Every structure is written in C-alpha cells, then in structure tokens.
Structure P
Amino acid sequence: MFETRITDTVQGIVKDYIDKGDTVIDATIGNGNDTAFLAENVGDNGKVIGFDVQQLAIRTTKEKLNERNLLNRVTLIEDSHENVKNYVDSPIKVAMFNLGYLPKGDKKIITKPESTIKAINDILELLKSNGVVSIISYYGHEGGLLEKNKVCEYLGALSNKKFDVISIAYENRKMNAPIIYLIRKK
C-alpha cells in the first residue's frame, strides 16, 4: 500500500476498482499522470473524461497520452470540474481529484472549495455502486487549508448508509503533508 509518492499509493488503491470498459473521470488532470493511469486501466473500450481549467494542463496531458498511444481513450475538457454534469451523464466507476495547484504552473490558479464540493457532489451522483472517488488534498498554499477543511466537512456529512469515507494522513511528516480521502459508494 505504501509507495514513495502519495499519487502512487492512491493509484494502487483505485486500480482494484477499475474494470476494462469502465468510464472514469480525472477531475483535475494537472500534468496527466492520473489521466494516463486511468486510460491504461480502462482498456481499449473504456473512457476517461479529464477536466482542467488550464490550457497548459490540457496540452501537457495530451502530449503524455500521445506518447503512450492512449489519447483515443480520453476526452480532455478545458473547463472546471464543477461543470462535470454538462459533459457526463452516464454512470462512472472511479473519479480522481488532486486539489491545489498545477505543479510547475501558475500557483495563483488553485482549486476552490465551492467548485470542488459541487464537483464531488455531482460525481457522487454519477458514481456506480462500489465505485470510488479519490481526493488528494495538497493544502500547504494560500487558500488550501480552507478548501481542505470545507471538503473534510462535506465528506463528514455524507450518509454512512450510502457511502464509506476514509482519510489517510501522514502523522510523522512535515506540516501540511497531503491527505488522502477515499469515498466508496455502497
């Protein structure tokens, strides 16, 4: 379960919930690592829908997918994840979020609590039974702690009859170490 990078740990968990042919969402494509991971795991008949507000993220991800011959499995959308329902209306099996800012990008462009919570809520409505949503909260930047707290509050209020919600946090790492949230729909 423990990997060197927190994203690898999350991918190791999420992988068990993806079947060939599934439709999945990368809600924050960033540099495309989760998008490529999802595309590899859904197979030729699966579909990945990826969101990001930054053209740089779209371009970087497209290049990464082209290098791996995976672009045909992915739809990249330059829009906020809060608008997921404008693009997706079929059930999904997995969704992944990395909250914060684009590594090597403009650190003033960050995910925000209102749009993130709307996206999580809408994605949970689309999520199939035994589907999973992963969220990594990187909150060591301006606005990050507010988003982490709002997301944690939202997740804590989800019905335990409909969802299992867990968090994984480093207890012995420097201040503001990222936190993993996992939501499984019953």
Structure Q
Amino acid sequence: MISTLPMIRDPTQLASDGKPIVLAESYAIIKYLDRTYPDKPVIPEGTDALQTAWMKFVWTVVVSKISPIYLPRGPSILSERAKEYFIRTRNEWLGPLDKMCPDEDKAWAEVEEGFSQVAAALDVNGVEEGRNLQVIPGQTSYADFVVLGVLLWGQTVISQEKLDEIRNWNGGRWGKILDMHKDLTRIV
C-alpha cells in the first residue's frame, strides 16, 4: 500500500490485478484524472512543460521555505494515532520537527520574498481583469493548484492572523486567489 500523500483510490477503475487504481503524488494523480475523466482537464493539452516548470519554480521559491514553518504545525490537526506516526516519520526523514525553524521571523521574510517572486512571474500576464491571478489567464490549471495548495495548507496549520497577513501580501493577491477558488477549496 502506498503511504504518501496526496493519494487517491479510484474504485471505478481497476488495475490489471482487479483491484481499484491507487496513486500517489500530485502530478501523477492529475495526469491520471485528466486521462480518465477528460471533461475538465487541469493540464491543458500542450502545457506539460509549463506545468512542470511552474511546479518546480513554486517549490524552489515558496514551498521549500514554508515547509519548515508548516511541517512542525502539522501534528496539531491530526488524530492521536496519526500524530504519533507523523512526528515519528518526519523526525526520521527530516530531523526533529521542533528544530526545523529556529528563526521564524527570518523564515517568514524568506517566504514573503518567495511569494513576491511568484507574483512577479504572474504579473507578466498583465494585471488587467485579474490576468495576474492565474498562470494561464482565464483557465484554472494544475499550476494554479500548486500555489493554491500552499495557501490551503496554511489555512489548516497557521493562525488566522498570519493567514490574513499572507492574504494581503502583494496587494492582496493571495486572498484574491483563495476567494477566486473558494468553491474548489472546502476543507473537509
């Protein structure tokens, strides 16, 4: 059994062994969903390179910097059993969670700078009519979900005050993006 997240199990599609399809890793899941349920693809045809490059860019300038802040907060939203597993495995893989972010103010400054780099990249699309809120203006794609995922992760592990601060960075862009996708972002 796969033990990473995100993960899906699709009981409507069976693998060669007759068991439901089980997949992990965001990009593999999205490719599968686009192929299997093509009504609303999130990787428009011919944009795989763009999607991959954007994912790596956001990972480099934001996710790698925000993870040391978010990860130690992860156990606070888990059940006792899941909390024990999360702490044990992350401590084994990454070192002690409580030592990941010794200077949180410095870390947040680096995160804000990373979000500014993402904002600058989106601004290349132009600012009129919200063109700078999506990687492909007028079309929600996987690249948008990469940024949205970071913001939603924050909704689950940081204070509302800090989330409001992030929402207001870069002229309120991140709040606009969250609001733009609120119908897709119900946290269950």
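Rule-based calculations on the coordinates, nothing more; no lab input. Since we're looking at a predicted model, the values are computed, not measured. Cβ atoms are built from the backbone, for glycine too; each structure is taken alone.
Calculating Cα Rg over 2.2 N^0.38 Å for structures P, Q picks out Q as the one with the greatest value.
Out of P, Q, choose the structure whose coordinates give helix-only ellipticity at 222 nm (-39500 (n - 2.57) for each DSSP H run of 4 or more, over all residues; to 500) equal to -17500 when calculated. Source structure for this number: Q. Given that distance in nm of label points 7 Å out along Cα→Cβ at positions 89 and 145, derived from a single structure, equals 2.1, which label among P, Q identifies that structure? Of the structures listed, the value fits Q.
With distance in nm of label points 7 Å out along Cα→Cβ at positions 49 and 65 computed per structure, which member of P, Q shows the largest figure?
Once distance in nm of label points 7 Å out along Cα→Cβ at positions 49 and 65 is tallied for P, Q, the winner is Q.
Suppose you compute mean count of other Cβ atoms within 10 Å over residues 25-32 for every structure in P, Q: which one lands on 26.9? Label of the originating structure: P.
The maximum of Kirkwood radius over Cα pairs in Å, for residues 73-136 alone over structures P, Q, that is, the highest value, falls on Q.
Which of P, Q yields 0.65 for FRET efficiency 1/(1 + (r/R0)^6) of positions 41 and 81 (r between Cβ atoms, R0 = 41 Å, to 0.05), as computed?
This figure was derived from Q.
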